[in-house]
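Below, each structure is written out as C-alpha cells.
Please treat every number below as a calculation from the coordinates, not as lab data. These numbers come from a predicted model, not from an experiment. Cβ atoms are built from the backbone, for glycine too; each structure is taken alone.
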Structure 1
Amino acid sequence: MGMFEKVTALFRRSSTTVSVAEAKDLLAAGASLVDVRTVREWRVGHVPSAKNLPLDTLHSTTAGIRKDRPVVLVCRTGVRSAAAAQLLADRGYAAHSLRGGITAWLAAGEPSQSDNGEETMSEISITEADQRRATEQVLDVREHSEVASGMIPGVIHIPMGQLGQRLNELDAQTPIIVVCRSGNRSAITAEALTSAGYRADTMAGGMIAWTRAGLPTT
C-alpha cells in the first residue's frame, strides 16, 4: 500500500476534522484543498494551494473537486468547513474539515497569500486593534460576568449568544474588531459576521493578551 492509500485509510477511520499537521499529511499524499469562505475573504488571504468554492456555491455544485482522492475543507475557524465536509461526505467524498480553520493554519506558522501573492494574516494583533479602535467598532462578545473585570474603552458589548437578536446595534458600514477572552469566540463571531456581509476581524489573544500588554480598560 502506497503513502496516498495509507493516509487515506487512516483518516477514513477517524473523525471528519483534522489538525494542521494531519491536513499537511493528507495534502502531501495528494488530497485536494478547498477553501469554502466567501470570495472577499479568499482575496484577503488563503492557503496557496487551495481552490476557492464558497459554501453556498458548494450546495449546488462540486465542480472541480475530484472524487477519487480525499478533500480537506478550510474556512476561517472550522465552522463552515465542518458543514462543507459533511455535505461532501454525504455525497460520497472522503472529506475532512481543518480544525480551527485558516486561523489555526497561520498560528502554526504555515503560509498564506492574498490574491496578488502577498503574505497576509487573518487575525489582527492587539497593537493593530489599539491603533484601529478609534475609527472602527470594537465588539466584545464575552458574558456579563466576564466584562465586569474590564473592557476596552468604547466597546459595544453584546454577548455572543445574543448577537443574532442585536445585530441592529452594529453599523454595517464600519469595520468591526471582535474581542473575547482568548480569541476563540471572537474568531467564530467574526466569521459569522463576515458571512453576513460585515467587515469583521478577530483580535488575536483576546482580552488576556490586551491586559497583559497594559493597554487601557474601563
Structure 2
Amino acid sequence: MSAITRDQFLDALRRSILAGGHRAAEALSAVPGDPAAMWAGCLRGDILLWLASWAGVDRRLVVGATCAAVRPALGYIPQGEDRPRLAIEAAEAWARGEEGVTVDSVGGSEQAAYAAWVALRASTRSNPSAMAASAAAQYAALAAFRDSAAVDAVAAAADVASADPALAVLFAGAADALARGLVRTAYMAAVADCVRTQIPWPVVEAVLTERGIA
C-alpha cells in the first residue's frame, strides 16, 4: 500500500524535465496497481535505477545496487586485468561508507577501468563481452558522482550477456536478434530484483514524500 496515488506518481514522472521521465512513466504505467505494486512488478531494472536517482534516494544505495547488478559481468574480463574489479570494489566500499574511501578515490578507479576498456578495445584478442564488462565496471564507479551512470552501467552489463554466444543455447531456434533481446530482457528483470533488494519501495516513497515530488 502506498500513500502516493498512481496518478500522482505517473504525473510527477511525466512532468520531469529529465529525458527519462516519460520513458519511466511509460514502463511503469504498464504495471497495474499503486506505486508500491508498480515498483514491485516492474521488470526493468534500468528504469528502477533511474527512478531511484530521480527521486533522490541516497546515492550510496544507488551505487550499491548498481555494483551488485553488474558485478557478475566481471567474469568476462580476461585473467590478469584487475582494473574493472578494483573499480567495482572501490565503489562498493564507498557505498558502504568505509572510512577513507572518498568520491575522488572512486573516481581514480573509474578512470583506471576506462583505461582497461581502451586496452581491451586495442587488443587483437578483444571481444565484445570483455569490453562491455569493463564499461559496466567503469560506469558503476562513475555512478558515485553522476546520476545517469547507474543506468549506463546496467545497459553495458546487459550488452555483456547479449554478446555472449554461449547464452544463445538458452534460446535455440530463435533468430539472433531475438535471442539477444530475450537475454537482455531476462537480465534486466534480474537487475530489477537486485534493485528492490537494495532499495525497497518505502525508501523511495519516503524521499518522494519528503521532497514533495509526488
* To do: For the read-out FRET efficiency 1/(1 + (r/R0)^6) of positions 70 and 134 (r between Cβ atoms, R0 = 30 Å, to 0.05), a value of 0.05 was computed from one structure; give its label from 1, 2.
  => 1
* Upon calculation of FRET efficiency 1/(1 + (r/R0)^6) of positions 38 and 150 (r between Cβ atoms, R0 = 41 Å, to 0.05) from the atomic coordinates, which of the structures 1, 2 produces 1.00? -> 2
* Structure fact -> With volume of the Cα convex hull per residue in Å³ computed for every candidate in 1, 2, 126 is reproduced by structure 2
* Determine which structure produced the value 27 for relative contact order in percent (Cα under 8 Å, 6 or more apart), calculated from the coordinates; the candidates are 1, 2. => 2
* Asked: One of 1, 2 was used to calculate distance in nm of label points 7 Å out along Cα→Cβ at positions 22 and 206, giving 3.4; which?
  -> 2
* Given a computed value of -9500 for helix-only ellipticity at 222 nm (-39500 (n - 2.57) for each DSSP H run of 4 or more, over all residues; to 500), which structure among 1, 2 does it belong to? -> 1
